[in-house]
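Undergrad: Dropping the structures in below, format is structure tokens.
Coordinate-derived values only; no laboratory data. Just so we're clear, the structure is a prediction, and the values are computed from it rather than from any experiment. Cβ atoms are built from the backbone, for glycine too; each structure is taken alone.
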Structure I
Amino acid sequence: MAVFDSKAEAFLKGVYFGKIATIKKDGSPHVTPIWYMLDEGKLIVNTTMERVKYRNIKRDPRVSFLVDDGYPYIMIQGKARIATERDAMKDIETLAIRYTGEEKGRKSARDRYWKQPRVSIEIVPEQVLADL
């Protein structure tokens with residue numbers, strides 16, 4: 001597992017969108033924007049079981065993950081796994097609060113996200129490239 005230095009960790013704690021690239025059945029990339037949070041050196045994202053990225057990760061765990069503010073940026077390559085031991089509903093609430101604020105985040109979690117079949121995905125970094 002690659003380790004983030006203090007500068008990279010501080011950047012990742014900023015509120016930026018991530019872009020996750022997964023691999024489709026035909027081998028082509030599938031890239032989508034996504035909320036993320038850092039937890040003990042790993043990235044945590046949350047999605048529904050209906051999304052293409054979920055199916056792609058179940059089939060092939062290799063991912064690339066980009067977090068940027070234009071320049072600076074961090075690109076992470078690693079393996080993703082469905083984190084069944086995590087509370088996916090708590091994670092999406094935490095992410096909603098992180099990205100939209102306390103009141104709006106709790107409301108959107110309750111009114112929208114908790115009504116969806118959600119999973120948390122843990123991304124373990126194997127290689128990190130940063131320009132900070």
Structure II
Amino acid sequence: MQVKEIMNKAVVIEHDVSVKEAAKIMSSRNIGSLIFLKNNKIKGIITEKDILRNISSLNKKISSIMSKNVITINQDESLDNAALLMTEKKIKRLPVMNNEKLVGIITATDIIANSDLLNEDFFFE
């Protein structure tokens with residue numbers, strides 16, 4: 001199975017908002033991350049973990065705390081490759097790309113929910 005078959009819509013922000021505003025957006029949409037885009041390019045990702053680490057600095061801009069070297073995956077990659085990449089990089093979210101354009105996001109939770117579709121060898125390597 002390919003990543004594009006289980007990916008979700010990515011929630012994007014295009015302005016450097018405060019940590020507090022990012023937390024409000026994430027809470028209201030019941031999501032764990034926001035992707036910061038500028039000129040259709042990913043500039044960073046902010047997660048629940050980033051916000052919790054900076055709880056005493058809610059007025060900071062997200063650009064000062066977000067992860068900037070965002071690891072992505074192509075929509076045509078397999079779930080096995082997505083799971084391996086997350087494991088290798090110790091991350092829980094992968095923005096999904098198609099021709100250098102953001103088309104979605106896949107999370108560790110998505111992969112676990114679809115674990116019956118993973119290659120059996122993945123668990124025994």
Structure III
Amino acid sequence: MALEVVNLLEKLKKFNQHWSPRVIAEMNDYQFKLAKFEGEFVWHDHPDTDEAFLVIQGKMSIEMEDRTVTLGEGELFVVPAGQRHKPFADQECHVLLIEPRGVVNTGGAGGELTADNDLWI
């Protein structure tokens with residue numbers, strides 16, 4: 001992989017699809033993915049890995065079975081492995097996701113919001 005600076009704001013300009021993460025960098029077996037959220041996602045979990053959400057722009061929430069966490073710009077939250085969750089955003093929100101390579105965005109829930117893996121921008 002080439003050594004280069006990654007500009008998050010420039011990368012975000014390169015796609016418009018909601019709930020379709022794009023890989024911007026890798027570190028060991030982890031991928032850094034940009035995503036645009038708007039509306040509601042699906043209830044799902046990732047049994048074998050944690051999932052980190054860092055809000056770059058906007059506001060989002062993550063509903064879990066026992067509580068809802070709301071994140072604003074510059075805030076980070078890690079959903080523990082196996083925790084059922086459902087992200088949502090009332091207005092478009094730009095997010096950096098950090099998770100192992102190969103993680104499917106909908107976990108085992110599947111459905112029309114399942115995104116292709118390893119889409120680089």
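Undergrad: For the read-out distance in nm of label points 7 Å out along Cα→Cβ at positions 18 and 106, a value of 2.6 was computed from one structure; give its label from I, II, III. Numbers along the way, then the final one.
TA: Numbers: I: 2.6; II: 3.7; III: 1.6.
It traces back to I.
Undergrad: Computing distance in nm of label points 7 Å out along Cα→Cβ at positions 58 and 90 gives 1.4 for which of I, II, III? Working shown, then result.
TA: Working: I: 2.5; II: 3.0; III: 1.4.
Answer by label: III.
Undergrad: Moving on to the next point. Can you tell which of I, II, III yields 13, 44, 35, 8, 0 when P(r) over Cα pairs in 10 Å bins from 0, in percent is derived from it? Working shown, then result.
TA: Details: I: 13, 44, 35, 8, 0; II: 13, 43, 31, 11, 1; III: 13, 50, 32, 4, 0.
Here the read-out was taken from I.
Undergrad: Further question on the same structure: Ranked on distance in nm of label points 7 Å out along Cα→Cβ at positions 10 and 50, which label among I, II, III comes first with the largest value? Mind showing how you got there, number by number?
TA: Details: I: 4.2; II: 1.2; III: 3.1.
Going through I, II, III one by one, distance in nm of label points 7 Å out along Cα→Cβ at positions 10 and 50 is largest in I.
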